[in-house]
1. Comparing P, Q, where is distance in nm of label points 7 Å out along Cα→Cβ at positions 53 and 85 highest?
2. I have 21.0 for mean count of other Cβ atoms within 10 Å over residues 157-164, calculated from one of the structures P, Q. Which structure is it?
3. Of the structures P, Q, report the one carrying the highest value of FRET efficiency 1/(1 + (r/R0)^6) of positions 21 and 165 (r between Cβ atoms, R0 = 25 Å, to 0.05).
4. Among the shown structures P, Q, from which was the value 8, 33, 38, 17, 3, 0 of P(r) over Cα pairs in 10 Å bins from 0, in percent calculated?
5. As an exercise: distance in nm of label points 7 Å out along Cα→Cβ at positions 77 and 93, calculated from one structure in P, Q, equals 2.7. Which structure is it?
6. Looking at relative contact order in percent (Cα under 8 Å, 6 or more apart), point out which structure of P, Q has the largest value.
7. Compute mean count of other Cβ atoms within 10 Å over residues 101-108 for each of P, Q and report the one that scores greatest.
8. Given -11000 as the derived value for helix-only ellipticity at 222 nm (-39500 (n - 2.57) for each DSSP H run of 4 or more, over all residues; to 500), which of the supplied structures P, Q does it correspond to?
Structure P
Amino acid sequence: MLLTDKVCLITGAASLRGIGRATAKLFASHGARVVILDLDAGQAEDAARAVGDGHLGLACNVTDKAACQAAADEVVSRLGRIDVLVNNAGITQPLKFMEIEPGNYDAVLDVNLRGTLYMSQAVVPQMRRQKSGSIVCLSSVSAQRGGGIFGGPHYSAAKGGVLGLGKAMARELGPDTVRVNSITPGLIQTDITAGKLTDELKAEIAKGIPLGRLGVADDVAKACLFLASDLSSYITGAVLDVNGGMLIH
């Protein structure tokens, strides 16, 4: 097992068919103590119970710096350490460039980019004390190709910011033996895309993917496991594409 006794925080992991929940389940199967963070305490607790015994669910709004710090402090108080953070919480909006209003911009940038900053800031002091840690940031193929199928330009901007932030964090935190890497998923079938993908649209999209299929949450969860574990102990500042070949660059 790759994460035995590791304490792993995953933001935005309450959604039943999301990348966060799939990652939580996979981490738990590899021996981790999983902490699920989400907006609603009850949903986070239910998700933690669904993962198995001994896991923790806490309310946390990642756009609130104090809430992120409070969550990290509670985890350290109850579990003694923080080994892994997966910055998974995110939202998207299918807007065109000229449709983006200030409220749209603030919402998407706040959750995707500010949330990654605040939650990482909350866990880094403990990781520095331990002289070890792995932070995994969820970006998107949208950041690389200038737009996706469902996300607007402000989503691309936010996820592009995540890539830059992750690389800068990796450079600064490397001397503390804290690794920071990012994942750029392609089109993944989750609750966010549910109802938007008809069988015809799936077939059409798959034609442009060399592996011939759309991704599922477990595909991204496995990449998170690799970056969280010692299998990637000499990797930091990297960007790992999980897109079936949708974008090869």
Structure Q
Amino acid sequence: MKKYALLCALLALHAGASFAKDWKEIRMASEGAYPPFNLTTADGSMAGFDIDIGNALCEEMKAKCSWVKQEWDGMIPALVSRKFDAIIASMSITDERKTKVDFTDKYYASPLALVAKKGSELRPELELLKGKKVGVQRGTVSDNFATKYWDGKGLQIVRYAKQDEAYLDLRAGRLDAAFVDYLEAYGGFLTKPEGEGYDVAGDRLFGRNAEEKAVIGEGIGIAVRKRDKDLTEKLNQALAAIRANGKYEAIQKKYFPMDIYGN
């Protein structure tokens, strides 16, 4: 019996080693519709800050990476069902999401902002938004914040599958404002020709109290399945390395004139 038990233990150990991932090949997912963080190029490939960061991490880990384009609404379910291994799509680290997936350390941080015509008296405050139409991208932190604090309280929240659709309706006069991640608005709209005549209305929101900060999140991280803690650790090590060796800063300067990592 002792020999049999020892044999079973050895077989189990061998099986565990056989199925342990070395993470030399990693499937990463992004939306491809959230410039300048992720966007789809003319040839159908994805580009942007998120993509560059992902590629730099893979280079640091000496891993071969492939990219999967995934609609935002289905990101987390597709990760859990093993369609890909990691989400690098400007996803905020929130308590709600942490019940379903694990996150790496943050790789940037961004407040929320209300975008409206220059000179607008609108502010991201309930009393000033009553009677207005405010656009958000469905399933984002801005959607979660607007739903929790504004929805059904005298203004109309209009939800879009993609952020660009909200900007189109804003320019067409079908919205009074768009509520969005500030850095996305800066790099994907306000600094573009189509954003001329628009600006941030009022203060940027980092979270004025603990409850708001819980909704806005702890920064932007890479989502990984809870069972793949070894991948999370490898990504964290690679992220620390590119922060230290200057690769992160070089990528950041391609897209933003300011520090977006934060404290």
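A short reminder: the numbers here are calculations on the coordinates, not readings from a lab. Quick caveat: nothing in here was measured; it's all calculated off a predicted structure. Cβ atoms are built from the backbone, for glycine too; each structure is taken alone.
1. Values: P: 3.1; Q: 1.9.
Looking at the calculated values, the largest one is P.
2. Numbers: P: 21.0; Q: 18.2.
Corresponding structure: P.
3. Details: P: 0.55; Q: 0.10.
Largest calculated value belongs to P.
4. Working: P: 8, 33, 38, 17, 3, 0; Q: 7, 28, 32, 19, 8, 4, 2, 1, 0.
Only structure P yields this read-out.
5. Working: P: 3.6; Q: 2.7.
It was calculated from structure Q.
6. Numbers: P: 19; Q: 27.
If we compare relative contact order in percent (Cα under 8 Å, 6 or more apart) over P, Q, the biggest value is for Q.
7. Values: P: 13.9; Q: 20.5.
Largest one: structure Q.
8. Numbers: P: -13500; Q: -11000.
Label of the originating structure: Q.
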